[in-house]
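See the structures that follow.
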Structure P
Amino acid sequence: MSEYRLVMKGVVKTFPGVKALDHAQLELRPGKVMALMGENGAGKSTLMKCMFGIYKMDEGEIEYEGQKVTIPNPLEALNRGIAMVHQELQPIPARTVAENIWLGRYPTKKAGPITIVNHAKMYKDTDELLKKLKLDINSHAKLGSLSIAQMQMVEIAKAVSANCRVLILDEPTNDLDVTTLTILEDYLDQFTGIVITVSHDRYFLDRVVGRMFVFEGNGVLFRSEGGYTDYVNRKRLEELENDGALTDDGLHNVKEKQKWNTGREKKLKFSYQEQKDYETIEADIAKLEEEIAYLEKSMLDCAHDFVKLREISEKKELAETNLEEKMQRWMYLEELAEKIAGQNEKV
């Protein structure tokens, strides 16, 4: 069983005169908030809309939870546990918060031979949902009476109400104030499914994102661990190495090539996320190694229980994949730490 919950392969989408996606590839697994990044028109939102069934792919396939699937429309996506929060709000101002959240999915009950909306359940479920998200919003309030930031959070609440396992966020922070942004970040921190976001908010990307997929032309997605600053630093390191600036001669070439607008030299440094990872990654690696050793022993103990053996084997495979990623991250951070130290010695 693959560790990836959702895989998009060879996705092609063409609009009149424009090829928006050219055999794009995307592999998503639970446990991290992931982001799509690229220039305007690169195909970020188009790829997400293909995933959610708004656009039909010209070519390509989707594997979801180990099976090839077809997602012809958003309702099918929701039924499969895939929800999307759109950049453009689609509120019904004259309806209540609860009615907007459950639009098209109202809970019902029988009144004799007639099926009617179960308003009591709808408002009860909405109150519980808003409490879960720590939103101080009245479920009976007309949506038009709310602020734009609150309306955006109602859209997010609508997606969460679908018990989604994949949450797609298209520019989710555009209209959020500080309070609602904090609420969103806290929720994403504890969400156990897949979150994939399209955003130009660099602070948000550094705060919550653990993996970036960056469009680099021709439908190719470059994968980068960490947030936005991690990606920028990694690309800058590659450019410096390609320019020969990180040779034994040190960083002297950089002083002539790259300056801040203020005239100060740009310096390599850890981002907040990199510093946080650097402090904990050795302990994380040790923990994973212990887990793998324990699972290997458990496999020996369950050698004749094939059902249990398969279950343990899948856990071990996932732990080994996580360990490999952690080791790659550790090697990158160690290399960056050495270059930062060398840079500081030459100042």
Structure Q
Amino acid sequence: MYGVKLYSVPKNLNTTIKLWQELGFNTLFIGQDCKTDSDFLEQLQHEGFFVNLIEPVFLADEKTDPKLLALTKDGSPAIDGWVRFVCPTNKEYLESFYQRFEKDSTLNVNSLSLDFIRFFQFWEIITPTDSNTSLDTLKETCFCPRCQEEQTAFLESGKGKDFGDWRCSIINDITKSCREIMAKSGVTAQGNPKLLGLHAVPWKKSTFNGALSKILGQNLATLSEYVNFFTPMTYHHMMKTDINYIKTLVTDMETQVNKAQLAQKVSRNIPIIPSVQLKNYYRDEKISLEENRQTIETALEACHGNLIYFQWTDIEENPEIINELKKYSHSSS
């Protein structure tokens, strides 16, 4: 997969598609606002793009009923800037999500990709190599009465040893349910099974003493049983890491998945397909063209040509980036 994320249908679609093809893109991750345009989806299929529909799972917005939000240890709602999270055990919300997911699984796309499939955290502004951050300083959820009852029952049943295991079990079960829905959704226009992807938080297994699974509930080893690929959001600049972090993170995640495959005595190709940023976010310091060049080359090498850019509007508005990307139009093949 080599392509880009976009969250709205381009105004001049034919010209944009031609440019995507010039850049060598064969894959598009599209947001929910794009799915209602059936002509858009049909044209993407006609042009041969592999289309992934992004499925935000627990992300809420300002219109979300406050009663649905997860709670932190002090009882406050799970809100940090634009990041708002629904309680992951709310049956009413999950039922509505599954209904939407099942409907989306029948659309003219090749894959659905789970995003915000985790517990609450504004990871984008946390530096994973920061020695001052630990399990104790990260925000934890959910501590609503229902979740606390479920946590207690989970531990008493012997299904796990701590709240981290409980969190992973919640995320695993939801991902498994999505996999089962996908199995009933039929095939793509090309007659192939539809795939299921998962957006992974860009933390290594050891980051903050295992926070990826213990705090966020993302255990790549167990999740690999249900998904076809992982797309870690390796936005090095916003997280204030060096570019090489992209490479070491991909290697770390590949190791987790490969070990799980050996333990399960199965052999499935589950690629790690990183997404990289080419424009600054949450920092005033802009990303230079040389840094973008190093980012692209490092990521392409690390992921064997599989790479997704975040996001199309950032590329479209910058002719320098477009010209730079044209140099790599055949590097992903």
Structure R
Amino acid sequence: MIDVTMENFEADVIGASQTTPVLVDFWADWCAPCKSLGPVLENLEADYQGRFKLVKINADTEQQLASAFGVKSLPTCILLMGGRPVDGFMGALPEGKVREFLDKHLPSDNEVAAQADAQEAQQLINAGDAQAAIAKLQEALSLNTADDETRYNLVKLLISMGELEEAQAALAPKLSEIPLQLRFDALNYWLQALQFVSTDERAAWTLEQFDAAIAQNKRDFDTRLAKARVLIAAELFETAMEELLEIIMRDKTWNSDVARKTYVSILELMTPPKPKTDDAAFGKSAGGIELTGKTAVQEDPVLEMISRYRRKLSMALN
């Protein structure tokens, strides 16, 4: 348990809740129910062994924080996950009721272990040890098979390392879901491109050979798609999208709309992941607290390029 003020709120509440749920206990010295609830919460934090973090905020001395969270009476407890409030309760609940509240939201022991493995895998990726990272992600997924983020990162890493059969096996459960998540569909199209270059003789063609064949028949869509797949496998995504646009502009629905679907998948692969909370860029924390040191938001060149290619696709389809 730690005491929180405006000075450490962003780090110890918003930042900490990105990886571990944080239970905020608003209290005051004059509040008798607060004094009975406090020890209950502290005992539960110890019992839950790291599954959540308890912080205490004095509502009298930190009125800006209390106001930002809409605290009307004391004690008030608010649970934050991923930088945002998800639930709360008022009053000095008995221990059993507080346990029910926590169990409704907190990850299981297996999920906590899986999260730790996933975080360690990211550190290994950053250190350049991809094989060890793959092993950690596989371990994390075995502990929590419903963790889509871990599955996505595992499949993406396997594909990038050329482990195509393992990637296909890890991806398969998501491809049968309805609706199909776009990010997993995108991985599938990337995987198909790499499978194509490992099995089709045209993978050995130079770009000049593709262009010569296409020059003889502008509607040779099969060759255009083959060229696009070779470019995707080489991660020359912009050039691949230009080739796919040539198909889309001539026949939007050719081969079950494969050109458009592949194009959209490239955009998805190129789109950087959203930050867990982006309010800080606009001068506020995820809890709505005004921050100092605002910085100008600059256009990301990758996002600008993605936006440009989205417009190109829109024009080609209309």
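Using mean projected area of the Cα convex hull in nm², for residues 65-136 alone, single out the structure from P, Q, R with the greatest value.
Going through P, Q, R one by one, mean projected area of the Cα convex hull in nm², for residues 65-136 alone peaks for structure P.
With Cα extents along the principal axes in Å derived from the coordinates and found to be 85, 64, 44, which of P, Q, R does the value describe?
On the way: P: 85, 64, 44; Q: 57, 46, 45; R: 86, 40, 36.
Structure P accounts for this read-out.
As an exercise: helix-only ellipticity at 222 nm (-39500 (n - 2.57) for each DSSP H run of 4 or more, over all residues; to 500), calculated from one structure in P, Q, R, equals -15000. Which structure is it?
For helix-only ellipticity at 222 nm (-39500 (n - 2.57) for each DSSP H run of 4 or more, over all residues; to 500), the value -15000 is produced by structure P.
All of the numbers you see were taken from the coordinates with simple rules; none came from a lab. Quantities reported herein were computed from a predicted structural model and do not represent experimental measurements.
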